[in-house]
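Asks: What follows is a set of structures to go through.
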Structure P
Amino acid sequence: MAQGQKTNQILIRGAGRAMENFKWETARELGIQIPEGGYMGDLPSRMNGAIGGNMVKKMIAAYENSLASGTVPPTPQVTNVNMTP
């Protein structure tokens, strides 16, 4: 997808910067070279997919850890109002 056509939205206000940092941290852990300026459109989709997939795995693991320790984190209510068939 070309730059400027991104349709994903941050659902929790104020989390954008933290999610961006989380993406770069995950990319570094996978050994993916972070491009100058942060534009990832020139990377193969397999690499970008690996970053996103590992981000999801880490978020699920963090949630499972909190459940295992007896802490039930609040689950935000999120509704996608732009759902189109």
Structure Q
Amino acid sequence: MAILTVYSATWCPDCLAAMRVLDERGIKYNLVDIDENPDAVDIIIAAKGKRVVPSLEYKGRFIDGNRFNRERFEKELNELLAD
């Protein structure tokens, strides 16, 4: 089973909001702090074309929660995990 990966930073309020939604929904994820793992920034840039957190990856597909909007985030999350 594929695992959701969340690229995040402790200073990022959008990251906290996105992880709150995941936790509320009981969705398990692997957390990668970009400040502790700077190579993760290269992964985000390759996928999104820019450095943006939170970035969520599932089965090689990415979404982000930048400028967090819960409704949009949950819709994109549902689509990402539907596969």
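Asks: Figure out for me which of the structures P, Q the number 2.7 belongs to, where distance in nm of label points 7 Å out along Cα→Cβ at positions 19 and 75 was derived from the coordinates.
Replies: Only one of P, Q returns 2.7 for distance in nm of label points 7 Å out along Cα→Cβ at positions 19 and 75, namely Q.
Asks: As an exercise: helix-only ellipticity at 222 nm (-39500 (n - 2.57) for each DSSP H run of 4 or more, over all residues; to 500), calculated from one structure in P, Q, equals -15500. Which structure is it?
Replies: Structure of origin is P.
Asks: Comparing mean count of other Cβ atoms within 10 Å over residues 35-42 across P, Q, which is largest?
Replies: Q
Asks: Given a value of 70 for percent of Cα pairs over 15 Å apart, calculated from one of P, Q, which structure does it belong to?
Replies: Among P, Q, the structure yielding 70 for percent of Cα pairs over 15 Å apart is P.
Asks: If we compute percent of Cα pairs over 11 Å apart, for residues 27-66 alone for structures P, Q, which one ends up with the highest value?
Replies: Largest one: structure P.
Asks: Same structure again: Between structures P, Q, where is relative contact order in percent (Cα under 8 Å, 6 or more apart) highest?
Replies: Q
No lab work stands behind these numbers, since they all come straight from the coordinates. Here the structure is a predicted model, which means the values were calculated and not measured. Cβ atoms are built from the backbone, for glycine too; each structure is taken alone.
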